[in-house]
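Each value in this text was obtained by applying a stated rule to the coordinates, not by laboratory testing. No experiment lies behind these values; they were computed from the predicted model shown. Cβ atoms are built from the backbone, for glycine too; each structure is taken alone.
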Structure P
Amino acid sequence: MPRFLRTWSFRLTLLYAALFAVSVILLFGVIYWSALDYAAQDEADENNVEFHAIVDEAELAGYAQLPRILQNHLQQRAGTPAAYLLEDTQFQKLAGNIEAMPFRGGAFVIKPVIGGKVRWLSAHFYRMPDGNYLLIGQDSPPLKAMKALVARAFSVSAAATLILAVVGGGIVSTSVLGRVEAVARTSREIIAGNLSQRVPVRGSDDEFDHLATSVNAMLDRIEDLMRNMRQVSNDIAHDLRTPLTRLRQRLEQARRHNHSVEQMQETLGASIDQVDSILETFSALLRIAQIEAGQGSGAHAVFDLSATLARIAEDFAPAAEDRGQTLTARLAQGLRVNGDRELIVQLVVNLLENAMRHSPAGAIVGLIAESDGTNIEISVTDDGPGIPAGEREKVLRPFYRLESSRTTDGSGLGLSLVAVIAKRHNAPLALSDNSPGLRATVRFPAPAA
């Protein structure tokens, strides 16, 4: 069986075709029986007209002339089968071209032999003014023709409906199957490892295009996550191998050489510091993974951003002085933002630590918060060496460090954590030139009033 015949769309088309065929049959039945009723009434009217015509002729010529009158009417209907039967009150035949029969009320069908053939005639008994009974029966070619026409029209319509349903179902199923097969083919390519494949979009803006757009967005996200995971794995292997190797070498030397207690304590202290640094790196990685998975420290809520930033600036001012730097704060009052307060605090802290770590003594580090009515911008500025324009996107990746900063403390995860927090809050992060130095700006949407 061809595949399109097994598709759900084809089966649905056949179901609708069957329902439509049943509707056609019901409609045919209603029209057919309505036509029969109309034709039967028309035949009854013709019989009534014929009866009154015979009565009028009998009143003029005398009822004794009824046999001759009936014979004349039979001759006039020579081309159309007709039956006439005149009976007395005892239902004995007095005249006519069919055999005697008992009286029956209303219209009925008789099957007399006329001209050597059995005829189906619509008949009616009438009581004559002289007390006798007259049966008039006649055939109606227009009625037969109408019945045949109605039956033929509905037969052709039903056949055409079924044929068009099957053909249309095949066309629809083939089209749908092609779109589904495109999704399946893309899925197989991705399963095989080719994450760059995407479901084709025809531009028709139909439900399949909407589905393809959603699937492609999902695939873009998956590819981005896989690329980041590979990058993080490579970075972990590269950046943690060196400190772990140094730690092992230090411990190995301490085991081989007979050091004094003070030297052993110094070696263990340095080793513990190095282990703490490695643990901090893993904690930062875990934190990034939790935030990307949507596992923040709390639910989003509206809080006073101005007061929060003022406390951060107050806490960091002594650390800046210790490094021979100056921390300035220009904070608009009454700023409120909707978000995870702990994560936003961590974002600002990381930006300040990054600016202070990579700026020399005498540098000015600034914390700025302002609003344009639609967005609230938090900026951290410094007048240090800055970051080249071509490197600004790269430094947001985990473990990526500029060559000039590899001699400074840090794991290369600070700005990565900032980028993840900003993304979770739908807040664009921009790194730009502060002339000199770097300006890091995060734009949060202002909360609804």
Structure Q
Amino acid sequence: MPMSVDLKRFVVLSILLAVPIDAVMLLVSRFGSAQLLRDYVDTINIVPLLIGTVLLFIIVSKLSDRSLRSTTRLFAIGFLFQLAFGFVWFYYFHISDLGRMPYSGIGDFFYLGSYVLWTAGTIPYLRRYSSLMGRQSRVMLLIYSVAAAIIVYVTVGYWYDAAVTYGYTWYDTTVWLSYAVVPTICLFLLIATTLLYGYEGYGKGLLAYYWLYFLVPIIMIASADILNGFYYVVSEESVPGRLDDILYLGAYAVTVAAAYTVLRSRLEGATAVPSIEQHVLKGKEIELLEGRGHIVEDIHSNISFELFSRLMKPKEGAQPRKGFVMSRLNPEQLRQKFDLGNAQVTWITTQSGEGCVDPSRPNMLAHAVMEFFQKNKNAMVLIDGIESVIVYNDFEKALKMLEQINDFVMQYHGYLIIPINPTAFEPREKAIIERNFEVIQVPGHADAA
């Protein structure tokens, strides 16, 4: 498979930036003084990282997708924390009289904080899409987990004993041990996200390699941190050949390459949502029919909301559709989780108030949908939480409500999506509900926990 233009740009620029920076460092270490070497390493650590961080914040301003913009902002702030640590390091070694870093302090806050921010950038995607990960990816993560667990166990044990021996405070001990644990957790989540979007093929366009671009520098930084501690535990010597500095300097150079590559990519229209037809449904194409109700066998309703969001966005030259969502989730939480645009949202809840409808009154739910279709032709409606309506009523009442709503859909040429958890129904009930609806099954997703 030929390398994409973006990926080729990233690889070439990474080499062009990282190799000269590391080569100069090795030459200085071979022929220069120890002070000259320290001056070079501590200064050059800051320069590429500053450039890369600025580019990342420029990228944030150019991304239209809210979720992707939030993730890129977290990555950018993470690298900004690394930059802040670089300035703290420079201060202690070149300006202050101490001549070394304290055992724990503001530098550790920035350094460990960068890992926390990078980790936070992956969590929303793994929470929503980790169930789509294939067997090979899970095996790779298992292998990484075993290796990481061994490294963490050996390193933490050694440094804990050392901390007790030398009488470090609990705070200093915790900070020291965090350097063995936090990077391995961050790498696990970043590798998992990269496998999901890259190796599994869930990313399209920019997203095919987006996670890889930032995984490479972060894995170099984390490898240097892990290597420093683990190598000393095994050999009681520093890492040979300035390997740690090679990794750090190379990582900061690659950060520039990653940021520049993303900036040169097609940012307009970039989204972190996997393609439904190509990936989630493994090639099965979905086409919602006008004037028909659709039952989606979708436990978590993720696919249903993604279908709804897609249809809310009009094709070029077409008028935007009006959308209406009824859900058991709080409207504020629902909008944070899904891109609903300007869709009207009603909360299915026993609480009273504007924008709420009682699940024990299915006639009111049906009336709300009918009123919406009367005002908005060719509109979209999604009803999430039909199971709760059945709980508060009997099955027959809920079924009657669904049939009434389906009649409105046909009369006003609208679109209706109703996600259900197929395991929540008896086979007979499920068959009756689906009898007059188009049924969309999500292979491997509906059964995911």
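Matching task: 2.3 is the computed value of distance in nm of label points 7 Å out along Cα→Cβ at positions 224 and 312. Pick the structure from P, Q. Please report the intermediate quantities before stating the final value.
Working: P: 2.3; Q: 4.4.
This figure was derived from P.
I have 1.2 for distance in nm of label points 7 Å out along Cα→Cβ at positions 200 and 216, calculated from one of the structures P, Q. Which structure is it? Derived from the structure labelled P. Comparing mean count of other Cβ atoms within 10 Å over residues 40-47 across structures P, Q, the highest figure is found for Q. Each of the structures P, Q was assessed by mean count of other Cβ atoms within 10 Å over residues 96-103; the largest value belongs to P. Out of P, Q, which one gives 0.20 for FRET efficiency 1/(1 + (r/R0)^6) of positions 152 and 264 (r between Cβ atoms, R0 = 30 Å, to 0.05) as computed from the coordinates? Source structure: Q. When helix-only ellipticity at 222 nm (-39500 (n - 2.57) for each DSSP H run of 4 or more, over all residues; to 500) is calculated, the result is -19500; to which of the structures P, Q does this value belong? Matching structure: P.
I have 50 for percent of Cα pairs over 32 Å apart, calculated from one of the structures P, Q. Which structure is it? Please list the in-between numbers first.
Numbers: P: 68; Q: 50.
It was calculated from structure Q.
Among candidates P, Q, the computation of relative contact order in percent (Cα under 8 Å, 6 or more apart) that gave 10 used structure P. A value of 6.3 was computed for distance in nm of label points 7 Å out along Cα→Cβ at positions 16 and 304; which of P, Q is the source structure? That value comes from structure P.
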